[in-house]
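Have a look at these structures, which come just after this line.
Each value in this text was obtained by applying a stated rule to the coordinates, not by laboratory testing. All values derive from a computational prediction rather than experimental measurement. Cβ atoms are built from the backbone, for glycine too; each structure is taken alone.
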Structure 1
Amino acid sequence: MLKIALPKGSLEEQTLRLFKEADLEVKKESRGYNPKIRDPRIGKVKILRPQEIPTYVMEGYFDLGIAGKDCAKEAGADVIEVAELPYSKVSDQPIKMVIAVSEDSPVEKPEDITPGSRVSTEYPNLTKAFFDDLKIPVKIFFSYGATEAKIPELMDAVVDLTETGETLRKNRLKIIGSIMTSYTTLIANKESWDNPKKRKAIEEIRTLLLGVMEARGRVLLSMNVPEEKLDDVIETLPAMKKPTVAKLYKIDYYEITTVVDKSTVNILIPELKNKGAEDILELPIAKIVR
């Protein structure tokens, strides 16, 4: 049975939602640190700080974990990246690790930063490696939170994660460069990955999680179409491959079923109706497993 580490904090809500939609709902106990997943493949679940998870997975305390790619790289964790799960604390988009300075600073790119500048960050190892590559010596200070608030009184620059850059702009900072793009990852211990029984369980968990991610933002459209309108309607439809077409019993009508982006249905449904589609149904999708 697998031991799994899940992140607390900013990634926790989205991670628990993902597992619930994958039919792997995490049931918390009173204190919340030793939840349960009622699945025969999973024996232990722990909710931990995401910064700790890559190291614990590497050391074999857990077979499987979820953490940001930034955390794994910062820790130098030698683990298997089983899957990319493109979600962050508020969206389904990756995030960027950026360098920012005061909006009044003359610095416009990382290469312009003055040697000896003070840089605050929660990612000292990645920050040092970045500036070492630029051959710019800087003084790195570990940040325990509110990194963006330390400019300009205490720091000259910050290295921080951002999804939209809005928080940095509100604090009168400007982004001058990017160190990496990060995303949430499903990681595995190397020995667990090499164990055939555990690997099978890990791959099955991955299938369920990726099936949910694939289905997000998509819906199933089903409609009935008279035979003479069939080609016109099919030409209008986007599809993952080709739409499914089935003849209705004893009448000259066909049922068409296909998957489309949710964002397009407000335009697509009226167009399909105008082309001759009838009895149009829009249905939610829980998983898409390729």
Structure 2
Amino acid sequence: MSWFKREDNEIVNDPEKTVRTEGLWVRCPGCRQIIFKAELQANLQICPKCGHHFRIDARTRIESLLEPGYELVDLELRSTDPLQFTDLKPYKNRLAEAQKKTGLNDAIVNAIGQLGPHNVVLSAMEYSFIGGSMGAVVGETIARAVDRSLATRHPLIIISASGGARMMEGIASLMQLAKISAGLAKLDDEKIPYISVMTDPTTGGVTASFAMLGDLNIAEPKALIGFAGPRVIEQTIRQKLPDGFQRSEFLLEHGFLDAIVSRKDMKQYLSQTLSWMTGLRNRE
């Protein structure tokens, strides 16, 4: 049988014989190589050729770290529109679109479960929900994770992926920085471990608050981490920034991070670290 058929004196592909390949391949922004999507997914969304870390969603990240049987909690909170904010479109519409796209009520997922042998409280941010921006719901959800960690004395892990505070909520967003930071101070007083994991990107008010307050601050390779973006800084100081500025490797070299850990090694690294941290706490 022919792979083509004639229609109105034109030769066209026969749809019954056409192999559909849309969405099967992706180009790596790091090495520019074409990668089979199934291979990428099997490798935790890490390029098998150059090690570039693609972004992953919050639920996938939780699944990659916690043992089966973990529980998702605090999912019922929903953002409102206290300022009735509108820019190019109403904030209410942006929320509805993000909720439909992600299946989440906001840019955060809390979970409780085991990471290796350790009971943990885990918060993972969802960048695809309005850029992972932190509004009142994100702040309250993380605050609840802190409270649960205090109540159970289980270590807290927060995985950041955010463009910063959510401008559509104004001061209600900015006050979350202080609220979460105050809760983390209580964890420190109680000597309950808190590990901050920064992924690409972690910027704005998230970096200026809880992302940099961990007992251990670690990041994935080449993650963009900072307060203001590089272009904003260059335009402000009118100077060219060094190569790799605000990337994980630059921050580690200058003392802003404790370690850079590949996503494939993250679970083992966190488990070993918690064994050390909880053992130290028990000796004190």
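Among the shown structures 1, 2, from which was the value 0.25 of FRET efficiency 1/(1 + (r/R0)^6) of positions 84 and 276 (r between Cβ atoms, R0 = 41 Å, to 0.05) calculated? Value 0.25 for FRET efficiency 1/(1 + (r/R0)^6) of positions 84 and 276 (r between Cβ atoms, R0 = 41 Å, to 0.05) corresponds to 2 out of 1, 2.
Looking at structures 1, 2, which one was relative contact order in percent (Cα under 8 Å, 6 or more apart) calculated from, given that it came out as 13? Of the structures listed, the value fits 2. Work out which structure the value 1, 5, 10, 12, 12, 10, 10, 10, 9, 8, 6, 3, 2, 1, 0, 0, 0 belongs to, where P(r) over Cα pairs in 5 Å bins from 0, in percent was derived from one of 1, 2. Comparing all candidates, it corresponds to 1.
Identify the structure, out of 1, 2, from whose coordinates helix-only ellipticity at 222 nm (-39500 (n - 2.57) for each DSSP H run of 4 or more, over all residues; to 500) was calculated to give -8000. Here the read-out was taken from 1.
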